[in-house]
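So, here come the structures, one by one.
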Structure I
């Protein structure tokens, strides 16, 4: 099917000439005389690319572009300004509104064809990449739903069936209820993690960060809360939790809730991948150059070299068959999102069999 192009131009001779050249090269073209007419045309004509003048009656090109980018169904359509105005302020204004290119009306028609083809090809590449990413996301979600959600549900339904099928002692019932509680807690964590990841994938997390961020250096209190929350899990796995915090660290600007969430995940990760008994997890806060470094170190199983570059990817899991307790593979992806939100970074160094070291780096205020 021929690719479709919308030309919005009040000079009929100009738009007709461009249309003829494009149609001779296999494109299907629709004309509109100004921005208002262009918006009406978009209701029934879905272009693969838009070429628009700037100076037009009723609605100029800048207003038209702004309306186009405001609509999700049109937001990704490549947009080229074609105008007699070539001053740099006009170029900047168009770029700020989301224009993909800017050509003056004296442009050679062959050059115009080259630009049109390049923008269409680029848009197609982006669409194909988006489809691949969406397919990967669907596949990973299906895997998570089929495995991670099914396991705690099996616990819950299995023990409920046991309770219903016979008479049990108070001790047995307490044990069954404990297993049901464990399954429901795991299911609840999975749902919360998934919803938080969605917040980061949309604009919600950034908006929350902008509203609630503030100066912070009370690492002693934050680390204490995180370690207290993880202590029971650490005791079960016979892991010792340790910490070392630099006195009076400099201020950083953070969303404290997101920072605590990220640190909790790093400590939890250290416990999960610790030795089966006698392991250690350290939290160390220090200033290095123009950044504060919050380091979480363990002496556990470590990460294979081939896996280190992938561990912050969504749904990535390390040796799923051997390490069953690691979860859905989105915890470290959330940590990376928290680091990015704070204009920082998270890094990892690891040696298989010796342990791992995760560092959350935050710029000073």
Structure II
């Protein structure tokens, strides 16, 4: 009698997911950023670097190429590999920030915020943002359900405080300190099941901020500190047109003169020595001038799409650690984009925040692409099942 072969149990075929939409958005922003950087900086670079109009483009191009290599490597490595380095990363962040005050510190544009690492300038604040995401993701996972406990809640909020204070006091970089604390709040908000603390904290912070602005606005401008004058210039930039409000006014002129469709790529007038450091914090104003409201909205929509793809990956992450990593990166990108555009449009005081993937800055582009590599690594951990 012929023996029947045992029926094989139906198995589900599993395929690993990879977010090509996110990758395309990043590559487009990088390419667009290099084009706009060259358009924005070529005039100033030719004057400052013996006719080399592509000086900033070449430096940014090198940092972008290096960042893409790092992004690919990080993408291929399982994201749990980095979990073991979370505590070390926190310690390294502290050490690197303190090195700014040593002979390794580099001063540029009147600020000492970089260190010399093997002949390359590196901004410790950018390292701290990435390391903070790793450390908080691991810490929140260890705490588990106790995150909703008030003591655990305060403990997590206390973790970034030393880094924020060091970034603010040692490197005089309040904007990066705000972003690091914002990253922590975003990650805690997602992990915590209760939102009352955040609502109360947000209202309290808004009240204190409003009171501070009211107090500063009723003081004599000459007796104000540098940051106090920035707030006064934010409230009335024309009154400080020759000083603190000069950059803001020039940025607003650029935005206003662009109209709906802009003057055309390369046709900006404000970049011709009128708008200081246009390739850094104020590059969005040049985008508005050359590409108009249409180009500005298109870039904002791209950032919205980028954040949405991060939300999709976080929602489908294989575990909490991966989801928190993506939320940390999402928070970093979202906060930085919102603050940069708010500063350029004078919706908030000038704080010196760059536009991700577009503004000039080697350290920024390198570590942003590293963070994107982490997000793509999490996306590769998502498994698609077919019956």
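What follows is calculated from the coordinates using simple rules that are stated; it is not laboratory data. Computed from a predicted model, the values in this text were never measured in an experiment. Cβ atoms are built from the backbone, for glycine too; each structure is taken alone.
Comparing mean count of other Cβ atoms within 10 Å over residues 281-288 across structures I, II, the highest figure comes from II. Between structures I, II, the calculation of distance in nm of label points 7 Å out along Cα→Cβ at positions 113 and 297 yields its largest number for I. Can you tell which of I, II yields 213 when volume of the Cα convex hull per residue in Å³ is derived from it? Traced to structure I. Which structure, out of I, II, was mean count of other Cβ atoms within 10 Å over residues 185-192 calculated from, if the result is 14.2? This figure was derived from I. In this comparison of I, II, the computed figure 3.1 for distance in nm of label points 7 Å out along Cα→Cβ at positions 41 and 241 is attributed to II.
Out of I, II, which one gives 10 for relative contact order in percent (Cα under 8 Å, 6 or more apart) as computed from the coordinates? Working through the options, I get structure I.
Which structure, out of I, II, was semi-axes √(5λ) of the Cα gyration tensor in Å, for residues 153-264 alone derived from, given a value of 32, 20, 16? Going through each structure in turn, the value belongs to II. With helix-only ellipticity at 222 nm (-39500 (n - 2.57) for each DSSP H run of 4 or more, over all residues; to 500) coming out at -16500, pick the structure among I, II it was computed from. So the calculation was done on I.
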